[in-house]
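What follows are several structures.
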Structure I
Amino acid sequence: MNRREWLLAAASLVLLAAALVRIAAPERPPLRALSVGSFEVREADVPPGQTVTLEAHWSPPSDVYVMGWNPWFGLPPGAVFDAELMVYQRDAKATVFVTGQRGAGTGALDVWRHENLPAGTGYLVRKGQPLTLRYRVENGGPALFATRGATALLYFVTAEGN
């Protein structure tokens with residue numbers, strides 16, 4: 001064999017090895033698109049010394065894994081309050097996410113949070129079993145105030161294939 005034949009044989013072996021590795025290596029699973037669902041609770045009056053609880057519901061389009069959320073609630077200037085925002089599943093009696101804020105503000109309060117479940121996990125929500133957003137506000141001050149409402153974005157992927 002001459003030098004040219006040795007080079008062709010070596011190149012053929014490299015190509016054959018690359019083809020075998022490509023065939024034998026497991027295929028990487030496709031990335032799932034992250035979808036967004038939302039809740040919205042309108043504003044409400046909160047009399048002094050009273051607690052107001054408002055709820056909104058979200059039903060998934062199919063079986064999904066909830067991966068995270070981004071809640072927001074607002075309170076007016078000067079409010080003395082104890083506020084809580086919670087996402088839970090009534091049928092399963094399970095709390096998925098919760099956040100709260102307590103205080104007395106001199107200016108308007110906007111509370112933003114962002115929270116994800118640990119990598120590789122998610123909360124399974126079956127189609128037809130809605131999640132509920134509960135917004136609870138307690139007025140600890142002497143004056144009536146109106147909440148500025150609450151919203152929450154849910155980040156989810158379909159359960160099929162995961």
Structure II
Amino acid sequence: MRRSRAKRRWINPDPKFGSLQVARFSNILMERGKKSTAQKIIYGAFDDIKAKTKQDPLEVFDKAIRNVGPLLEVKGRRIGGANYQIPHEVHGHRRETLAFRWIIEAARGRRGKSMRQALATELIDASRKEGGAMKKRAQVHKMAEANKAFAHFAVR
């Protein structure tokens with residue numbers, strides 16, 4: 001039997017913008033506990049966004065997260081000896097977390113640029129519904145659409 005669900009930890013908003021979303025993003029970007037380095041990368045990327053687009057970087061960031069966040073995803077489930085990929089709706093924190101992961105993954109995949117530049121470019125692209133993170137979202141939605149026939153197996 002499964003144990004109780006883990007309690008959600010509350011984090012402080014980031015010091016510069018006072019945004020919980022930016023603080024969560026920096027925690028996901030962080031490697032080996034180097035939070036100040038992650039924050040420098042994010043703030044630098046926001047400066048680059050402001051220089052390139054002449055828009056508020058927080059608005060570009062929010063729009064990118066909203067665009068990349070998936071509506072559906074597939075989860076594997078074993079039924080009668082066969083594994084099925086069952087489409088499920090994605091809500092709240094999970095949707096936001098997947099968007100963060102995919103944007104960071106796509107930025108790390110851009111070779112030949114610093115992380116600051118790659119992150120700025122990826123956020124701008126995501127706010128315009130382009131880029132690697134949007135490709136990942138389209139791929140996940142396509143997989144969910146292809147497995148729509150198994151939706152009746154979903155646990156309500």
Structure III
Amino acid sequence: MAFQVTPRMRARLDEYSGFHRTLGNELCHFVGVPLIIAGSGVLLARVGLGSALGFQFTLTEVVLAAIAAFYVVEARWLGLLTALVMVGLAELARPLPFYAGLALFLVGWAVQFVGHAAFEHRSPAFLGNLLHLLVGPAWLLERAAKPKSSP
């Protein structure tokens with residue numbers, strides 16, 4: 001499945017792809033990125049911002065709304081799908097205890113760094129461009145929708 005994205009986002013996705021060429025590293029990211037998103041949802045939920053209509057708003061919702069806006073503008077349908085998956089992961093994890101969220105977050109990062117060290121032998125893309133922290137989840141969804149062809 002080919003998603004239409006802005007030229008800027010296509011360049012970011014292509015650049016990000018160059019840092020994730022091995023199956024082992026990709027698998028580490030398919031595990032690590034969702035753990036980081038879920039853990040972030042838990043950690044950011046500890047910063048309360050008030051309530052409305054019986055719902056407690058936290059920093060999780062503010063951050064997710066900003067990220068979702070970025071995705072929809074830059075990656076259109078892929079962005080909408082990515083935003084929905086991120087909201088789902090973060091909101092499902094939100095009620096977990098703080099230490100569970102911290103563990104998810106730290107294990108997610110550890111898995112990704114292991115992927116780069118053990119399989120890719122290259123530093124993570126975000127070390128050269130922090131925007132790649134947002135590109136990763138969209139890249140994973142695009143990658144899942146369009147698997148590599150076998151040689």
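Taking Kirkwood radius over Cα pairs in Å for each of I, II, III, which is largest? Write out the running numbers ahead of the final one.
Details: I: 19.2; II: 17.0; III: 16.0.
Top value of Kirkwood radius over Cα pairs in Å goes to structure I.
109 is what came out when volume of the Cα convex hull per residue in Å³, for residues 4-83 alone was calculated for one structure; which of I, II, III is it? Can you show the working numbers first?
Working: I: 194; II: 162; III: 109.
Computed on structure III.
Can you spot which of I, II, III the value -22500 was calculated from, given it is helix-only ellipticity at 222 nm (-39500 (n - 2.57) for each DSSP H run of 4 or more, over all residues; to 500)?
On the way: I: -4500; II: -18000; III: -22500.
It was calculated from structure III.
Taken together, the values in this text are just the output of simple stated rules run on the coordinates, not laboratory data. In this text the structure is predicted, and so the values were computed from the model without any measurement.
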